[in-house]
1. Here Cα extents along the principal axes in Å, for residues 172-307 alone has been calculated and equals 60, 30, 18, so which of I, II was it run on?
2. One of I, II was used to compute relative contact order in percent (Cα under 8 Å, 6 or more apart), and the answer was 21. Which one was it?
3. FRET efficiency 1/(1 + (r/R0)^6) of positions 44 and 300 (r between Cβ atoms, R0 = 25 Å, to 0.05) computed as 0.05: which structure among I, II?
4. One of I, II was used to compute mean projected area of the Cα convex hull in nm², and the result was 18.5. Which label is that?
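Read-outs throughout are calculated quantities, based only on the coordinates presented, and are distinct from any laboratory measurement. What you are looking at is a predicted structure, and each value in this text was computed from that prediction instead of being measured. Cβ atoms are built from the backbone, for glycine too; each structure is taken alone.
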Structure I
Amino acid sequence: MAQGERRPDNGMTDRSEGFGERLLGVLLDRAHEMPPQLIAPLIAEEVARVGGRDVSILLQDYGQLMLVPLPGRRLTVGEPEPIDGSPAGTAFLQATTVEVPQSDGVRMYLPLLDGSDQVGVMALTLDTVDDDDRRLLRRLAGLVADMLVTKHSYTDQFFLARRREPMSVAAEIQWSLLPPLAMSVPQAAVAGILEPAYSVAGDSFDYALNEDILHMAMVDAMGHGLDAATMATVAVGAYRHARRADIGLSEIYTFMDRAIAEQFGPDHFVTAQMMRLDIATGHLQWVNAGHPAPLLIRNHQVVRQLAGPTTLPVGFGGEEPRVSEQMLQHGDRVLCFTDGLIEEHEAGEEQFGEEQLIHWVNRIEHTEKGVRAVVRALSHALKQQRGGRTSDDATLFLIEWRGGAADHLALLE
């Protein structure tokens, strides 16, 4: 018996290393010093140990339309797969394993989840699949996702794989500023999307979950281009700084207002909306600084605007804003959006308008599941209905409150 091993029949814990632990342990042991270019061959080797082959790592492109293959030694690099209507896309959007029988075995598509943010999909083929394979590969996919997220800061490889067209400098700045596009915990979920993906400039959003308080903000800097991206960066940076100082929403507005005014002068501004949601109780608070009012969605239907008092945009020295409040019901969703989404129009014609927005929200809420799928489908449908035009940034951010608790996740069964 190996040193340190304990026999379970003696009333001691069995700490011997099994096949699964050895397989996953290689990734854990080597992850901290693994160069990014060696991730692919190591993943392929790990999958081969389970009897798998033809491994592909598929990452979501910036436009959220396709899953594009990550190049790498020993990886199978095929054509990009559409997120809509493909097995890989289903695994990605629904965060579930999809199995497709083939003549030479079973093609498996496993979502790569970092926390609850879908990084992409790992695809592989096995001759046959049993529950032990499913469990082990699901856990392997979780480790692969963590490695990709950790290593992406050290390399441009993953960024380049996700790009399907040239990106502006302003958009480069905005994408580097964003948090993960989606987050989900038992009590709440959020998801956001920016358009145009490769030339967005003044729009941005941010969020953080601190204990039971979910903090959220959406900003829209005036103009379009590098100046707008710079203003948005300062606005989000000021918001994060003030939020982390644990001050109230009105004080956060004042801090952001001062930062924009001092940096850019009196002729520049940023519309903004800052929120706090108590995920234990559903108590929502918000401050509106010149932003479109968010929509309250209940039972997959828009029931009303979350209208309330507004103050001047950030940078204009408005009065201290009043904090609006709303008690959410379980399952309620709140949709925040920037004005570029509803103000799109041809010269001399009517704007796209909020009425059409609400129509499409109601329609897509009944056809898509999960906040990420809803916000993605809604953004793409709205762009199509606007004739494919996005002359201004058009951003959506969706929040869902579920209530309940998450303490059970900290208990070992």
Structure II
Amino acid sequence: MDKIVIHGGQRLRGEVTIHGAKNAALLIQCAALLTERPCVIRHLPRLSDIATMSALLAHLGCATSGDRTLKIDPGGVREGPLEAPYEMVKTMRASVTVMGPLLARHGRCRVSLPGGCAIGARPIDQHLKGLEALGAKITIKHGYVDLKARRLRGAAFMFDTVTVGGTQNIMMAATLAKGTSRLENVAREPEVEELARVLVKMGAKISGAGGSVIEIEGVDELSGFDHAVVPDRIEAGTFAVAAAITRGDVLLLDAPVDHMHATIAKLEEAGVECRVEADGLRVVGPERLDPIDVTTRPYPGFATDMQAQMMVLAACASGQSLITETIFENRFMHVPELCRMGADVTVHGNSAVVRGGGRLSGAEVMATDLRASASLVLAGLVANGKTEIRRVYHLDRGYEQIEKRLRALGANIRRFHGGKA
């Protein structure tokens, strides 16, 4: 099994290009199921999650080719099984967002329930309630959801809680429903806006994406699309923290600054210089980091996907920081591993008190999820001595060759494949 080994203490300097946003790309892949015409997605990151979604599309009957530029021909889906099996859904929860497109386009589908997740329960009840409001007949048995509808009909639906995947799933389903749909209390994340842009390219009639209410006027059919994915705000934020804690000077090429205001604000609160330049965002770390208070919120608030990374920054700061997690109930699983490296973190319910100022030390640690993996890499960059990170397959879900890109910035980091570099 792969592991990453880091010898900390190097300042990061140079440039790194931010790749396409994983969480936007996955839903754009799903959107191809709404048409029978060829689709092209550009600027895709090479990630295991993207490969998993491509495999699911192929299982459903799509012909796919390419990686950085992915071509999808969904013409064969009507003859496919219209089922997302457990073996695929269990590895990536985003698989459940094929429900909306398949139901809207083909009138039926069968999707495995995703079950639990390392960072929390993350139920799909809002997905199902929304589809039911659009006229779906839903049966749950043997761990699968069966959905049927001759044709979905437009409806008004208010989400009980803000859900990005739920918003995207219902929005896609509504594009082919008969009549107008009004979705309230929707997610406002950039990935929702990005999906709406793609759907409009396909001929959908959507207004309000990016706000709390989205209106969709259903159409009879949608065409293909050619779209380049927006850069990843979480990847950019992760590299920004890496520059900050190593007292580095790094230019994040193509960083989506307009989507990073909350992250940038907290970095600046810590004393980090964040300067917008023509090609992206330059991040310069100070000699001394100030403590911060962070509370995760739905967009445009501070992203839960940046919480673990910001905890490492807090551990490197001089003073006490408070980090409060309001999105997922179990997203402090990285804390014990950071404490193994010398971080002083005390968890009280959904808040963590981080007493910074001490030097982290290298240790053998184990990743529990995608963003926890990133936090351990960051900690290793500043730790005294050698850090060995295991279960790094989590990293490959959301960061393309992060060790090579950090090494290009000056980090002493290597990946070992089954004991070999």
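1. II
2. II
3. I
4. The correct label is II.
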